[in-house]
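S.K.: Pasting the structures in now, so scroll down.
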Structure I
Amino acid sequence: MEKILLSNTAIRIIVSVIAIPLILLASYLGEYFFLTFVSLIGLISYFEFHLLAKNKSVQTNLLIGSLFTLLIILNQYFHLLDVFLLILLFLIATLTAELFRNKGSAIMNLGATYLGVFYLGFCSASLVALREFFPRIDNLYSQGGFLIISILAAIWICDSAAFFGGTAMGKHKLFTRVSPKKSWEGAIFGFIFAVASMALAKFLVLGFLSWSEALIIGFIIGTIGQIGDLIESLLKRDSGIKDSSSLIPGHGGVFDRFDSLLFSSPAILIFLRYI
């Protein structure tokens, strides 16, 4: 019996058709559904970051790092501890544990652990804070849910526009040292479509936002979101790895798929809360 071999593009499409509705549903329902989704993003991304560091002979503290990544995310939802106290507990735990680990360079191990937890823990927690920023009006309409769905859609559209625009018209390299294939033309395409996507979302489901708020969120996605993708590329290139993992067939790792979302969410939160 012959084996049926699917192309990488076909696998990507099949996975997307299955995963995207589940992600959108969790984003809309919020509460424990979205909290679980974000917790998985944070924990798996931290594990993948651990693998990147390990490829550079750096041993992050996987157990304590994972624990505090999860605690930071959960604390944003339940508000159990003061964040300053949580950071102090994290510092005490990691420094004490490293004293007994004896796995290569203590300074590099600690530094990588701190980077992984602060980057992935707090950026993931920003997603929770962003989802809860706008109240649920009733059981049928969730402002925060529609905001997250719109941001996700804008990021996905931005990524696709940047890829196809760069493939068709890309001549000027954007950041050769980090990502040789990316071009300024692709980045501009991504930016335009990110802003346009948020404008469309404002018209369809984000009526509670002003036009300036919607367009600035699109601007953040089109700039900070693409920078987040470059930052993850920087970490992967430094570790000599193409994908953060092969967990998602045809898509690479969780860190690969959500790098733009993780990096743009804090910027959007800061804008909505303070600006």
Structure II
Amino acid sequence: MNGESLFRCPVCARPLIRTDRTYKCGKNHIFDISAQGYVNLLGAGDKHSRFPGDDKEMARARRDFLSGGHYGPLAAELSRLALCFAPGDAAVVDAGCGEGYYTAAVFDALTKDGRAVRAAGLDISKFILKYAAKRAPGIEFAVASSYKMPLADGCADVLINCFSPLALSEFGRVLKPGGIFIYVVPGRRHLYELKEILYDEPYENEEKLTPYEGFSYKTVAPVRTSFTLTSGAEIENLFKMTPYYWKTPRAGRERLRAMERLDITAEFNIHVFGKDV
């Protein structure tokens, strides 16, 4: 992957050139590539804590859960949509990429289809990107905020966002006119069986079509899959990668930790938009 990067210098916005060990711009701003294979392009002023995003434990839980293949149908449908809507050769950006599970799936699908693909993933957690870089060494990964992406205007043909902050103005900035925005949100009864354990009054998610200025709907693709978690460790891994991990009462946590088996359904809606020309 040596040569000009999809990333831009976070200091001066000039193109970055990647070598084996660094990224460097024409103004001689240099950013080291970590031993794990990602680069940190997050400015000190863009941090809201010492280690923003998923911590080590949460990152490990996400890696372990997704590696089990439970969300494989979502990865497969994302790949199908990318194949359908992406141009022949494509630059793909995954904003809030996590440990790169979906980034890698889309990249592999497009590559196997014979397309020339450049791909980049961004996440604010350095802990999770070490797994992403290991999973997909052909993809560039950077610690960065979705609200201030180190990417040039109009550089991306496809932008993916799975369960991550909706930085819509930035997404519109980096997408080319006619580019594709693929946005994954939970379906109505996503992980409802988990909610029944955690909360006294579980709730369904709202499902709606939300038009965004500067974008036009292409399609909405629902994905539904069921699976069984057969250990407390698997259940805990799923819990740690959900927002419920932050807002569940103690009693709900204790009920969940007593479980050793859980039959569960995951529902997703994939909203596909085109950026207006």
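S.K.: If helix-only ellipticity at 222 nm (-39500 (n - 2.57) for each DSSP H run of 4 or more, over all residues; to 500) comes out at -8500 when worked out from the coordinates, which of I, II was used?
M.R.: Numbers: I: -24000; II: -8500.
Going through each structure in turn, the value belongs to II.
S.K.: Suppose Cα Rg over 2.2 N^0.38 Å, for residues 13-156 alone works out to 1.04; of I, II, which structure was it derived from? Mind showing how you got there, number by number?
M.R.: Values: I: 1.18; II: 1.04.
It traces back to II.
S.K.: Something else now. Identify which of structures I, II gives the largest calculated value of volume of the Cα convex hull per residue in Å³.
M.R.: Details: I: 162; II: 127.
When volume of the Cα convex hull per residue in Å³ is calculated for I, II, structure I comes out on top.
S.K.: A further question follows. Work out distance in nm of label points 7 Å out along Cα→Cβ at positions 77 and 181 for each of structures I, II, then name the structure with the largest result. Mind dumping the intermediate values first?
M.R.: Details: I: 3.5; II: 2.0.
Structure I comes out on top.
Each reported figure results from applying straightforward, stated rules to the coordinates on display, with no laboratory input. Every value quoted in this text rests on a predicted model; they were computed, and no experiment measured them. Cβ atoms are built from the backbone, for glycine too; each structure is taken alone.
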